[in-house]
Structure I
Amino acid sequence: MLKQQNNLIMNYVFYPNSIAVIGASSDAEKERMTGWVGRLQQFGYKGKIYPLNPKVKEILGLKTYPSIGEIPGSVDYAIMVIPRRFVSRSLEECIAKGVKVVHIYTAGFSEMGTDVGIAMQKELERIIETGTTHVIGPNCMGVYCPSGGLSFDVRFPKESGSIAFISQTGVGGRRLIQLATGRGLRFSKAISYGNAIDLNVIDFLDYAVSDPETSLILLYLEGLTDGRSFFNILRGCKKPVVLLKAGLSEGGSGAVASHTASLAGSRQVWEALFKQTGAVSVDTLEEAVEQMVALQTLPPITGNRVGLVGRGGGIGVVAVDMCEREGLKVPPLAQETRDRLATIIATDSGSTIRNPVEIGLGATGVSEHYVDGLQIIASDPHIDFLITFLNPEDYIHYGVKGWVEDISKALIRAKKAVSKPFVVVFLAGQSGEVFETILRIQRTCTREGIACFSTMDTAIKALGKTITYYQNRND
């Protein structure tokens, strides 16, 4: 599809001026709580909404229409929430009306693996060829675009961000958005496109690559129909792309076929694609979130030499091993650096001034020398970036008051004072209250542009992949 034409279509997808909801419920309370008309109203969509239902004259204060052909104005976007047997006829009516884009929420087509489902999807593909209407789906959640007032879940933030999420899965995509927004990340756009009988990952990726609202792209992908175009777009993309490719195992490949009727492809082919395009590979939804935190909050890092800062010698030793496994180096600090650290750290209390450096917890909270120590380590010519780890359980154990504010202020101060990139790891314990508190601090950190993680393992893994991405980009 030509770039200019694709951008025009995507404007109808993400910023439609009018939306028809085909199959709006006649039960007003049901529609308000779980229906698309209710979602659009609650999320603040500003365009015209046309509910379609022949049984009632009004739904949630809006006039209803028995069919899309009887709507007096033009329709940019239509959402089908109707039984499978009515979809093909409704699509024909949308084409006759000149609807620009149709989102088929309804499932039960090729992903079922039945002869009937496959035949019904082929019929939809035939119908699409008769007009200029474009289709998202079937079997998908559709669009989340805060700046366009669109969302398939009213719990998503209305605040726009700079991440574009393109997903073949619906429920999994919703789960990822919930995880990411819980960490303070925000999205420019998200699309769940399902079986992709028309608009597919190529169209959405091509748009996201040049979208001025997007600086980072996340893909959840099960299968492809045009691998060459996908490869070329990825290779030419100047923005970081995080890709979760599902279905690389034998069992996963079968699961993909039953989910969106896609071909998963071989592991060797996908590993070659990652290597040649620079796309960052992740294996789980959770890892995808951690990787986005790193790419969104850290400046480009190409050096792999890390300074480790925290309390607990054993934790530091384990962290060194983790770093080495991910291709990171933990070099000894220069003698001048150690001499400067010695002036602020009481080495006779068990602290060390080599690398890792033990500093962080003082008698009343974060050490008064914490930020000073980070600055000194960052000035070392052998260090490219820092990882500092804190254990909130210690603050609780020692009865430290106001530790949340203490930590937050210290980290924000460090962000402004430290000359090199640094990452924060909160060693989360088992307490639910502590976990929620850590999430709150992490959200604060994200807003301030501080990369913040919950485990050393996830932080080091995300950092390793981030450094590799920037090294490859500069080659």
Structure II
Amino acid sequence: MLASATVTASSSPFPHPALPDRPPFALRARILTPTDAGATAFHRDGIVEVDSAGRIAWVGPAEFRPSAAGDREPVPALDLRPLVIMPGLVDLHAHLPQLPNAGLGAGLDLLTWLQRYIFPLERRFDDAAAAAELAPAAFRAFASVGTTTVLAYGAVFAASMEGAFRAAERHGIRAILGKVMMDRITYDEGIDRTTILDRSLRESEELCAKWHGADEGRLGYAVTPRFAVSCTADMLRESAALAARTGAWWQTHVSEDPGEIAEVARLFPEARDYVDVYDRAGGLGPRTVLAHAVHLSDRELARLVESGTNVAHCPASNLFLASGVMPLARYLEAGLAIGMGSDVAGGPDPSIFSAMRVGAYAQSARRTLLGESQPVLGPLDWIRLGTLDGARVLGLGDRIGSIEAGKEADLIAIDAGLTAPVRHADEALAGHLEGSGPHHHPGRTFDSADDPSDIASRLIFRPHPDMVRGAWVRGRRVEGPAGAG
């Protein structure tokens, strides 16, 4: 039975209620989540209870909420119906200093785009002041589209990376960041070329020692050689050893673009292929996240699976830069561990929902044009890729990625009604005109989606810029979503 009275959001001229800032709290809403067992759980009238430590104490249908748990009386539930509560999204590949350039340079090949748009921009992300200006806005942008965990590259400058970590610490987002390492080519015009390798390793190790595991693991460090084109074999080998020694992640790019692949073959003639470059450096393994992997050979795919190496799928970026279309179904069938990445600014939008949409279109086109036999992923499969699968790529699947008891409360609240194709113009005033109560009023919208797959489909294919109403990490609300307040 329902243990306690439901607290209803106060009336407001806006279609959202006030949201809790910190635990403990309980939310009553539609709840949609993948589960560790491989299924999808959906509660049309559910409650998720978050304890004072920011962990999920209970989740399930409202009518079955227990009356008490030990000596603890359950907190009253804030009624958010018909908002949808989901696990926070996991972005496995983004470039923090590149966000201002999102949407610029469409159609250029990767190497030209980097030289024309990206390296000049990253060159300006050179000190703590630059990070203090950009990083807080970037983290708000990620949270506003439902991303509560982000794995991101910085620039080559240690001072700006320090500032970015401070900004993440204050904001509350779950962030794994890394100073970019480049010693073959670099945009740091003032660096001594004779000491660039040692300096980059030293700075990375110092940042890792300070920030890896900070705030009880909310913040983490990823040793970040940019990619094989910009790094010598020594840089790749030493950076991989640093990651192994410290327990940090190791992130870089692989097989994104045909021109890049040809350049890697020229620079590393001793390697069998692109993946072998990183294999020889000792970079493959469960703590490694390789972005893109669009053009893997059968041998490369088998080696990544064998080594437990992970991949960040960035479909929006791959189409924006005309890099290609990953054979996602083939990779998944082979057992490759994959999650989603926005790859801003190569991806023109920080939203993982938008990346899912592009990915779904691309996979459908690939299946039609090439006659592939593997089934196309459904909406709930894409949601899993962007949440629990991403968490598992990071080795955090036991802590985040789904709404299950015992996990940390990384949650987002979404107004799926905003994705409806037709809405009444006065719907935004419904709460104010009709008094307090659940903020959404049947009859003022033509949205009939109430099946979990249909809800997920609308979120992916008709995302609204304001649909994320709240985001929490460990039960603490983070700044960003438009509807929070």
Handout entry: If mean count of other Cβ atoms within 10 Å over residues 119-126 is computed and equals 15.6, the structure in I, II
Key = I
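Out of I, II, which one gives -13000 for helix-only ellipticity at 222 nm (-39500 (n - 2.57) for each DSSP H run of 4 or more, over all residues; to 500) as computed from the coordinates?
Details: I: -13000; II: -9500.
So the calculation was done on I.
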Problem - Winner on distance in nm of label points 7 Å out along Cα→Cβ at positions 175 and 231 once structures I, II are ranked, highest first - result: I
Handout entry: Which entry (I, II) yields the derived value 25.7, 84 for Rg and Dmax of the Cα atoms in Å
Key = I
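Rank structures I, II by mean count of other Cβ atoms within 10 Å over residues 271-278 and report only the one at the top, that is, the highest. Write out the running numbers ahead of the final one.
Values: I: 15.2; II: 21.4.
If we compare mean count of other Cβ atoms within 10 Å over residues 271-278 over I, II, the biggest value is for II.
Say we calculate mean count of other Cβ atoms within 10 Å over residues 183-190 for every structure; which of I, II gives the highest result?
On the way: I: 23.5; II: 15.2.
The maximum falls on structure I.
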Exercise for the section: Determine which structure produced the value 26.1 for mean count of other Cβ atoms within 10 Å over residues 135-142, calculated from the coordinates; the candidates are I, II. Expected result: I
Exercise for the section: Figure out for me which of the structures I, II the number 26.0 belongs to, where mean count of other Cβ atoms within 10 Å over residues 151-158 was derived from the coordinates. Expected result: II
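Out of I, II, which structure matches 0.55 when FRET efficiency 1/(1 + (r/R0)^6) of positions 311 and 407 (r between Cβ atoms, R0 = 25 Å, to 0.05) is calculated? Before the final figure, lay out the partial values.
On the way: I: 1.00; II: 0.55.
Clearly, the read-out refers to II.
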Practice task
Determine which structure produced the value 0.60 for FRET efficiency 1/(1 + (r/R0)^6) of positions 23 and 463 (r between Cβ atoms, R0 = 30 Å, to 0.05), calculated from the coordinates; the candidates are I, II.
Solution key: II
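Among the shown structures I, II, from which was the value 22 of relative contact order in percent (Cα under 8 Å, 6 or more apart) calculated?
Values: I: 11; II: 22.
Value 22 for relative contact order in percent (Cα under 8 Å, 6 or more apart) corresponds to II out of I, II.
No value in this document is a laboratory result; all are computed from the given coordinates. Small disclaimer: the values here were computed from a predicted structure and weren't measured. Cβ atoms are built from the backbone, for glycine too; each structure is taken alone.
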